[in-house]
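Just so it is clear, none of the values below were taken in a lab; they were calculated from the coordinates. Note that the structure is predicted; figures quoted are calculated from it, not measured.
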Structure 1
Amino acid sequence: MLRWLKGLFGSSATRPAETAPPARAEDADAPPPPFLRREPMLDRNQQLVAYVFSVQTPGAMRGHAWRAASRKFFDGALIDHFAAGDLAGLLAKRLAFLPLGPGGLDHPRLERLPRQNLVIEFAPAADTRFDQDGERDAILTRLSALRDAGFQLACGDDLAGRGLPEALDLAHYISLGEVAEEAPPDLLARCRRLATSHPDAVLIARAIDSGELYQACRQLGIQLFQGRFLTHRELNPANKIAPYRMFVVQLLNAIKRQADYDELAGIAWCDPALAYRLLRFVNSAAFGLRVKIDRLRNAMAYVGRDELYRWLTLLLFSSKDNNPLDEALRENALTRARLSEKLAEGRLSAKECDEVFVVGILSVIDTLLEMPMPDALAQITLPDAVADALLRRDGKYAPYLSLAIACEESDQDTIRALAIELGMDADTVNRRHIEALAWTMNFSESLADDPSDS
């Protein structure tokens, strides 16, 4: 069984990208290959500062006799992604949390991982207790060794009631767990207790599902927040698209009706800030121009209509007040869009892949504008296939979007079911997920404002 499992995360160069290894009779009970899941984490300023990466044990294995062994293997698969350098580039720009069980702490490659911005989170199964002295001592010794080796540590405050209170003394970050169902007075009491007993630890709240809960937890002194609130905001049909965004919508529609570049530039100059952003975009490192283009009309012609349309969708995320929450949403949308596009590569035409990217970007426009999706899209001229994917999760683009969203929000079983529909294995999806995230980090950096212009 282990030989079969190890093959699941081997080099993609040694086997076809889309083909899973054949199952053998003796592997009938083997755990299915794990899929990488990425969840954003925001700080008190609504800035996206971290990602939590996990390869959770599939539902079918949670009550299995091999649960501990399979969790150790899945932890090893997660560690191997970082040890191979696949995700290491992320660490220069964001914190990365790696939830590991007891077996994962002993992985031979764990200490090879970079120390910068990497947080090892000790996250044993919820029903695990540490009542035996030998086991407790071994875990605490290992956690202490990792901290002494320069790693940042995280753990849940529930470990204090599960026989391992000393783990909190070693932690730089303490998770309060899923706080949505907890009574506010009880949560406040926990925060105060931890602020007194562990004043240097950063508190994390999870399962934050609304902006209201985020603000409430922020008032309690919690510093980091993980949950669906970034991509799920309260929607109001009465909301209107802001004027500066309407100029972007007018440009998108003009491109679809094949307006000439003089007309496109004229629309953009109706909002000088928009024209400036477009010029900066074309002259950014993302395009690698050797000679700066000063005329907007020439810049648009250089980019071309299809590429211009693709990137104008990003300017919908621009705001007059540089809202960090919108910037965090843009980063999430970029990764979702790029992953959708990468999943479609080799299956759809280049033009269709471009449209899949646009589907990914626009899949959060309801959240961005805080209005229902039909209302948000009503004023944008879209190809039928794009509209079908966004409004009905139907059509040829929908499966790629659904799988990309699942890699952010869903459990292993849901991700696997969607991947099977597309004929993809875990290795293929994971590689493209990592590539998409790395691309987003690099692209966002290339679009960063030049300090000299501040």
Structure 2
Amino acid sequence: MELPAFARGATIMASVLAIVACGNREVGTEAGSAELVVVVNTPIARSAAVAIHGPSASTMHVASTDTLRGLTAGEYLAHADDASASDSLVSPVLTGVMSDSAVLLAEGDTKSITGTYTIRGGSGALWVGKWGSANLAEGFTSPQLAAAGVAVAADTIGAAAASITSSGTAFDSAGNLWVTDYINQRIHKFTPAQLASGASVAEVTISTQKEPWGIAFDTHGNLWVSYYNGNYVLRYAAGDVAAWNGALTDPAPALHIATPIGPLGLAFDAQGNLWVAGFDLPQSYEVDAAQLGGTGSIVPTDSLVSAYLQHGSALAFDRAGNLWEGTELGYIVSYTAAQLNAATHGEPQLAQDGPAYAFDGLAFDNSGNLWASTEGPDVAMYSPVQQSSGDFASPARTLTASTGERTFGLAFNTHDAALPIARTLVTASRVSHTSSAPRATAVHRSAPPTLHPGDGSRPGSVVRE
């Protein structure tokens, strides 16, 4: 759950007191005479989140070096909370350590404590799953995304001489990157330290009997994976996932969802409902949140059906709750939140094709830009203006991976905190999160594709006319 914003004021009698500016702060309401100097060392200005827990059950959050005055005698506990820094595209995450975990203050005392922060490995970047023989996934930083053009990845993981097919990417709340390797039938986990060091061998590698593609985490930390060849989606319990280590084979799932549409992309909406893109049929499933906490086997509760969804692959929600889907036939499709909530959903509000691309990954940045992998070396960006006007004729910006290999799954580390994804960090700024991207009010649909059931297409290899 997201912590209060830094700028929110409070008093010592409230459960949380936020202190954000440098200088001396009178925080006591009694005649306390103790002082605590909180030194915050961070590589990014005003982006830390040191929590000081006082003896009267109060909590103070300190974003930068400050002196807390008027404190009553007692023990003060200190913890360096993780925090995300403000950025227009993708926010880096800072993790910290305290010089002491507790300080005992007597009346008249002045003591100090220091929190030292570093940028968490792999954060502040867009991570791209790759098909080829160079890297399992590559990370591109915010400056690289802003500059676009041909770019050499800032970070890489999973270097290999063998063929790799990284189709899905997702981050858990601890900053671990999870990647599905479709053809090789494996799921990999890389830690933040491994992302920073460029590790070739994952901390966890799961061998499966089917073909994993889509991957996502819910707000409870459960892991969800779609299996194309198995025609199902599995939930792995958060406690089990946290205990995994080394090489595993088909760990037991907590829940099985039958999805006989060739399931690929996964996404959760703000209500916790799970959405599943279908490759084999022009259909996307919804599974109601109320069913997702159970065990055993269940079936979807609703679906979208449209010719535009043929060979669907990627799913993402924007800030307004609109659903976006990318297809391997080169369409970007969107249903409004109102359509999703209606008894009947109809045709998508927007359906535009990009003849040069096949879309296999979608992700929104902090400014509401939509990034899409293309099954080529390009990752295309479509601006909020394009999303509003329905003009997807050409990207507003294109990042081209220097390796020249094919791009598939996309995941921001960390994601825009305004999106319906698990919120786990203190954010340094709410400015970029206060408004929803403009949304098209008119219908924008190009001609639908011609359906060819049983045409021999498989994910990553669509037969086109």
Structure 3
Amino acid sequence: MKTKMIFMPEKKAPLVHIDIALLHGSLRDPDGKEGVASFMLSMLLRGTRKKDAQEFHRMLDNLGAEIHLGKNKESLRIYGVTLSDKLPAFMDLLTEMLLEPAFAEIEFAKIREQVRSSLLDELGSDDDIADRRFQEYLLFGNPYGKMTAGSLDTIDRITLDDLRVFHRQYFRAGDLVFGASGGFDRKYLEKRFKEICAALPAGSAGRFEAPAPTIRKGKSLLLLEKPGRTQAQITVGAPGVGFIDKSYFAMMVANHVFGGGSFSARLMREVREKRGWSYGAYSWFRSGRKPLYFAMHTVPSNKDTIPALQLMLQLFASYARKGVDRKEFDFSKKSLVSQTAFLQDTVRKRLDNKVTEAVLGLPKGYYDSYRGKLRRLTLPQVQKAIKKHVDPSRCFALVMGSVKEWEKDLPGLEGFSNVWKRVFDQSPVALAPGDAHSLTLRRAARKAVSRSKRK
């Protein structure tokens, strides 16, 4: 695989933005040691063989420059910005950081404790822990289910040798994308990037091609007990759509109608405006090189938890059957077309888009054509996409909170073939059919199916 370089020079720009992507992320974490890729990237900013962490950051500050890190499942990103006249000194630091990380024991211990503190804080945040558990259970067994930051169970298994091995194995010339925008001389920067590549192992380790996640047929419900809550976190997942799917832009418009953040969206209107059950209700798609999932979320009070879940499922089923109407389509399309202006309104964003295209394997100019693709959409195209991608027969719902406060209302739910109950701070495990907790609801589901057949 050839090293990709992207240059977007603007002679009079006072700043230079650097965007470097490694085409490996947490999908490469060894099983049972989730967090290795994230730890390794953090350690790059914790000193080199020539400079300890304090000296490295002092020199960075003296340049008035910044380096930030991006940690993802399919890639690791390094974002830098510096004054144009300080570019040579900045590139010296960046090169040293990439090629000669110190991997110092004392800095490794600091990072582990910082990550541990962050994960413990996450347990205290209902939004954060519900989102984590939703992804862990929905994607369990698939590499995309590996959490980038690791977990309280895995971070103590990670060693410095794991980080060194990751760096040695995956930092290869053919696995990097280099990007730059702003005020720089292209020949100079190309030379510096090539020098970095020449010092790295040649070739590529190959992209890790994980299978797209699948959601089991039927409706499944996971109850996560977190005592003392006055509200419940509800997240419902269903099959998603990928960036390169021909229906992706049509589904963007469809989702904007259903729950994409506008106060006129159906979820917001029905859950908040009409019933006052929650401050907000939203839906979104999550995708990488593969489609991951669709999700919808709301946070009702205990007394409204089961009615809210039932309503969300009913709205989703109606959306699948009927699609969207002309008024909804026109409003959502116009809104999204207007928003696209903010995708490309800075040099930094345009560079990020170009590097992201390379990371995700998107067609060249994908983000340049974003606005046009939305503008050309028709209502029949959106309706066809909904029929293809919206599948209420495959749903996974997670409800976290004081289960005892609304457990009595569970028998009123229909159609759930599997129901599990666990505690929010238990490590996720595979959810197998046949949990005794679901017996009553499975009977109710079978009765509901039987009644529908008789009709």
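Things to note:
- Label whose coordinates, when Kirkwood radius over Cα pairs in Å, for residues 339-394 alone is calculated, return 11.6 (choices 1, 2, 3): 1
- Of the structures 1, 2, 3, the one that -1500 was derived from, the read-out being helix-only ellipticity at 222 nm (-39500 (n - 2.57) for each DSSP H run of 4 or more, over all residues; to 500): 2
- Origin of the derived value 3, 12, 22, 23, 18, 13, 7, 2, 0 (P(r) over Cα pairs in 5 Å bins from 0, in percent, for residues 187-290 alone; candidates 1, 2, 3): 2
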